[in-house]
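Structures are listed in the sections that come next.
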Structure I
Amino acid sequence: MRYTVVAVALVVAVAGCHSAPAEDVLQRDVDAIVALGVSGVQARVVDGVGERVAVAGKSDIAAAEPVSPYGFFRIGSVTKSLVATVVLMLVGEGRLTLDDTVQRWLPDMVRANGNDGNLITVEQLLQHASGIHDSLPDFDTPENYYRFRYQVRTPEQTVAAAIEDPPDFAPGTGWAYANAGYVLLGLIIEQVTKRPWYEEVRSRIIEPLGLRDTRWPGTSPTLPVPHAKAYQQYERDGPLTDVTEVVDADASGGFLSTTADIGTFYRSLLGGKLLRPELLDRMRTTVPVDGVIGQVWPGIRDGLGLFAVPSTCGGVYWTHNGGQEGYITETGVTGDGRRSAVVSMSTALAAGEDITRSKGFEQQRAATALVAHALCGE
């Protein structure tokens, strides 16, 4: 959930009994995504039995090299779960409160066109309830992608662009997904700790969990090897544009990682290894979601850096997805942190004005089905 891709996977959180071997179901579901026109897919499932991995497609549509199950990709808004976890750690240390205002930590940064940092709290930023209007680089055509892909935009510039517009609603009175809110959270982390936000993620989460393949790219537009090239389809039935290289590393979606590391992070988070119980409970305190996301996935609710989605097996699962220039990441983890599924797709098919009638929606549904089957023990 970063640009035009709305991708919150509908996954499930309990086990069931099925006739087909789990490995066959996973491979079948990966193949189904590629059959829609996605260039490459890797999926990793971890449960009480062990680990299963399946890949399909190509890492480069112009070559025959297969997709690596260990390939790096841009995780997009999965980064938000990392940032939210750091914020709650700081709350637990008494260095920050969820009721602190933006004005307290970033004086006069949010003060223009009806936007007022005095009225916006840390909790509202975490839960997309600030009302701040997003203003992201416009990568809506191949031409604009080539024009802006190497543009370096500071967090301050991102915030300044966002508050050029009036707020979408008064803080605390609505819900609207806002990347700019997490950019502000990154700046607040830096004010509290006197260190870059990504260094706090590294020292508090990445190093303790041994996530050796989770990295902040800075201003480098490239990815480590191995990786599948990323492709964006801008128009319905249109060609795929190689969008692998881009500079975009802020706190709303900047990290690179692998399916193995992402699964480890979410299992550790939901398993209680990163936050005290009361803080994890606060993270999982949810509100209804409006807009396109709510239309496509009825019943979805937003916590603090995590989403809860009704499960087809009963209850809910926890997730945050990521979409960043061709790379789409789907995640799902059970409430006890024992079972996880992570899917990385290296193509974003066209969404169109009516997302429910688009190839992008079919791709989303196929990824959703994969994670659902995996978390149900199929």
Structure II
Amino acid sequence: MPQVVFADERTKPYGTENCRRMRQHIFTEIFPIAGDLAARYVKTAERSSFEQANHELQDIYNQLRIEDLNLCGDNEDLFEAAKRFSEKCHTARARAQSSADAYQACLRVVDHYQVKRPSVKGDNIEPALNRMCCSRWWNRRIQILRLRKIETIARNIELVNRLRGTYASDYTIHVKRKQKERNRLYLASNFVSNQNGEIFSLQNLADRSVSNPAVRRAELMTRIRGFEMVANYLGHVGEFYTLTTPSRMHACLHTGHANPRHDGTTTLEAHQYLTHLWALIRAELDRLNIRPYGFRVVEPHHDGTPHWHLLLFMPEQHREVVRRIMSHYALLDNGNEPGALERRFKAVAIDPTKGTAAGYIAKYISKNIDGYQLEQDLYGNDSIQAAERITAWANT
């Protein structure tokens, strides 16, 4: 494998012969990112020591290898693993005395391999049990876990930033392009017919739905415009808010270099932080009988750390209260750190004399879908390429 050979040659001058054999084993096991890991190894060895580089490489390997599951294996290997795990759950279910015992036994297998648990509605656990005993369910979960793990590692070793790959790693972009191509070929080669005997390809139908970025963007803009019309009718004002995370959640500084304050928070954990923050804000507003309405756009900083834009409408007398509450909660976590007051929470009043609220948020919608009518993003990247990377980030 060329990547493994390259990685071995790149790291050859560092450490002992035992170190080299250890690296060769790891590079072979996680070959899809071997080249990037070799570059990181050299950087760490030069900056600290080869012992530190060894520890870092071993830690990355441990993240991607969960006993008999190698997340960097090819698709066939991963599907074989999915079949093994589904069979483990099937065996545990057969041996259990009750459905509750079977459910708990299967959950232990799921948790062991770090995949997301199936959802349960009410007290009915049978559908969840069926999923955990299904190899196709396992395969989908493993594929998601694989991409998220590799993307998190790429972000942690400075491969996701304005200097290397904005918003998402090049590896993830490559994977998503191949996935889109497979989906396109499948949709184009499968057909359905209606009661009138008319035949359509699945691709033709997808192009008419919100799967088509242009249709999705147009539908969102129509909904936003509709909300604005309702707000104008009710005499409500529009507000544009931005919520960001504490600096400890950012992997890289705005310069593109590693952030010394980063505590290992992943992209998903940062998004969950903002989700929890918004839940606290909504609860406080609800206690005051204040119920703003509108839209949220989630987009990444250059290093993949999410931030939220919110376009909300409300009676004018609620404007200052909403701002105060949102600012309060946004600054609860390390609110005294440098730059927190300026960046954690920003509020801009929508001025109807300067344009519509829909027009104000249009560029954020376009940037996150297909880059329509934009030339560049904030970092000088082509808008269409930036939209592709943002979409891959969101899907991951």
Rank structures I, II by Cα Rg over 2.2 N^0.38 Å, for residues 108-291 alone and report only the one at the top, that is, the highest. II
Hey, mean count of other Cβ atoms within 10 Å over residues 36-43 derived from one of I, II reads 20.9; which structure? II
Given a value of 38, 14, 5 for semi-axes √(5λ) of the Cα gyration tensor in Å, for residues 44-99 alone, calculated from one of I, II, which structure does it belong to? II
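If volume of the Cα convex hull per residue in Å³, for residues 220-307 alone computes to 112, which of I, II did it come from? It would help to have the intermediate numbers written out before the result.
Numbers: I: 156; II: 112.
It must be structure II, since only it matches.
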Upon calculation of mean count of other Cβ atoms within 10 Å over residues 76-83 from the atomic coordinates, which of the structures I, II produces 16.0? II
A value of 24.4, 76 was computed for Rg and Dmax of the Cα atoms in Å; which of I, II is the source structure? II
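Name the one structure among I, II that helix-only ellipticity at 222 nm (-39500 (n - 2.57) for each DSSP H run of 4 or more, over all residues; to 500) of -18000 was derived from.
Values: I: -8500; II: -18000.
Structure II accounts for this read-out.
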Upon calculation of FRET efficiency 1/(1 + (r/R0)^6) of positions 52 and 228 (r between Cβ atoms, R0 = 30 Å, to 0.05) from the atomic coordinates, which of the structures I, II produces 0.95? I
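Ranked on distance in nm of label points 7 Å out along Cα→Cβ at positions 92 and 132, which label among I, II comes first with the largest value? Don't skip to the end; give the middle numbers.
Working: I: 2.5; II: 0.5.
Going through I, II one by one, distance in nm of label points 7 Å out along Cα→Cβ at positions 92 and 132 is largest in I.
Ranked on relative contact order in percent (Cα under 8 Å, 6 or more apart), which label among I, II comes first with the largest value?
On the way: I: 31; II: 13.
Sorting by relative contact order in percent (Cα under 8 Å, 6 or more apart) in descending order puts I first.
Coordinate-derived values only; no laboratory data. All figures in this text were calculated on a predicted structure; none of them were measured in a lab. Cβ atoms are built from the backbone, for glycine too; each structure is taken alone.
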